[in-house]
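Quick note: the coordinates plus some simple rules give every number you see, no bench work behind them. Computed from a predicted model, the values in this text were never measured in an experiment. Cβ atoms are built from the backbone, for glycine too; each structure is taken alone.
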Structure 1
Amino acid sequence: MFRGALTALITPFDGSQIDFEALDRLVQRQLDQGVQGLVPCGTTGEAATLRREEHLQVVERVVKLAGGRVPVIAGAGSNDTRDAIELAKLCEAAGADGTLQVTPYYNRPPQEGLLAHFEAIAEACEKPIILYNVPSRTGCDMLTDTVAALSKHERIVGIKEATGDLSRASAIRRSCGEAFTLLSGDDFTILPFMSAGGHGVISVVSNVIPKVIAELVGGAADSLALHDFQLRITEALFAAPNPIPVKAALKIFGLCSEHVRSPLVPLAPESPLYRRLQALAQEIRHDQ
């Protein structure tokens, strides 16, 4: 159900407010260029600085725009189990096809705590859950044995694995079986991740080059060339904290503003990275 190229959507802002017209343009571009799923209100969507009302407005809007053509997996994680359950239920009511549940950050639970956290969410909700392991951001690593135990729950259907460790991806695949969806959360390793048995990616970079990522995940004949091309884009888009460079790139394309919410700050137009993104944008336009 949740396989292929899925985009971790940015949340566009017009000053301090969500720019829903820009969100419409961005989602339509994703659909036109062949992505197979949309993931609003995750890390890339700046969920940490969205008010609850805003979070649900974005989910509802993306669900409406998708119109059932692709699944919508709403970010609904929290480091408070009760809060994660509440948000997941609200996202389900807003029409999401499933939720993305990150490992609890800051409080750094043990593996037993992770089991209890995710099982409680799964028991309380009705829609499928994708686990999200990104220890570089959360300070909490969900180990393979824990993932394997959670995969036995009927509503825990997959994982966004963002360690960048291909041996970890292989271990999860062997432990959880083919039915458990294995999605990369690391744009740098999309092609080798797929070769290790992955089923797709929840991608930051596909905000900027959705067609390329969709073709790469789809096993295009020129996959190595696509990998090399997207890797240069990825290196630039992760040269500063996500989603700062992504929003700068999308501004260059005229799709939305560069605004991010504090404590993030936008990329200065006179910076070397901004100029690098401008040069790459010319290549992207030529490619597409």
Structure 2
Amino acid sequence: MHEPEESALQARTKPLNQSLAKARALISLTKPLQTLLLLVTGICAYTLSRPGQVLGYELLGGGIALAGSIGGCTALNMVLDRDIDAKMSRTVRRPLPDGRLAVRTATVFGLLLAGSGLILAWLLSPLFGAVVTAGLVIDLVVYTAWLKRRTPLSILWGGISGGMPALAGRALATGRLDVVGVLLAAGVLLWIPAHILTLSTHYAQEYKKAQVPVWPNVFGLTATRRLVAGASILNTVALGAAGWLLHIHPFALWTMTLQGVILSGIAIVALLRPSKKLNWYLFKAASLYMLGAFICLTVGTVI
């Protein structure tokens, strides 16, 4: 008796369900958590540069511009890397390898998102627009399209592009490029090894299968762990120097420094007594550290 009614209901809701599924797939192309973390560095860099004098339209506009450019760039990276993703169990279920989205759809989505973000960035400030554009070009063209499949040293350029949102946020607030902005960007660059190289260590065999030269497979696990430990220590120094130049509250400065010391300590232990579990824990801890560090920097300027 109820079957025809149920079938009619399913027919009516099917287009909506398909649209929602497509929307979720498009959003996943932007790697929301990664985009959010980089967005936070940019927003915090702007806010800490104008303590008590934040311009609402600039903060909102800058956030939207960064979100669009970062998310769009990430989506376009997904398009370029779809063949690599199809060879790795970690990424094979992404929307392009598993066929949930067409390449054309993903490309148009990425171009619209990135293009809108860049246009808004240039409208807000030519300097802000230039820094955001540089970050996108370095990430999409230099890192992904040119170097990623050729050399493990591509991580340097990936790290530089990762630091651009912080540099851009500072530039939007101050109207110039300065030492603090460079230190904030350097902090992100030096954080990248703890984030990326721990991941490539965990999935080293999959990267080898996909023929992507990553640091652990080319230079060895010991050299990789040394780089992670050394970069983590320098990261603590760079962000600590930025906090000192900003004259942030001592409690915030010491809290941030303690977080950096803990992360560096984990990296050193992972070097001296390596284990898969500790490596994975370091990967997880790295993102929490970066979020906590920029929150400390921001809060420290307003208390």
>> With distance in nm of label points 7 Å out along Cα→Cβ at positions 31 and 255 as the yardstick, tell me which of 1, 2 scores highest.
In response: 2
> With FRET efficiency 1/(1 + (r/R0)^6) of positions 15 and 263 (r between Cβ atoms, R0 = 30 Å, to 0.05) computed per structure, which member of 1, 2 shows the largest figure?
Replying inline: 1
> semi-axes √(5λ) of the Cα gyration tensor in Å computed as 33, 27, 19: which structure among 1, 2?
Replying inline: 2
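One of 1, 2 was used to calculate Cα extents along the principal axes in Å, for residues 135-270 alone, giving 49, 39, 23; which? Mind showing how you got there, number by number?
Details: 1: 49, 39, 23; 2: 48, 36, 15.
Traced to structure 1.
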> For which of the structures 1, 2 does the calculation of Rg and Dmax of the Cα atoms in Å, for residues 23-78 alone return 10.9, 32?
Replying inline: 1
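For the read-out helix-only ellipticity at 222 nm (-39500 (n - 2.57) for each DSSP H run of 4 or more, over all residues; to 500), a value of -25500 was computed from one structure; give its label from 1, 2.
On the way: 1: -13500; 2: -25500.
Derived from 2, not from the others.
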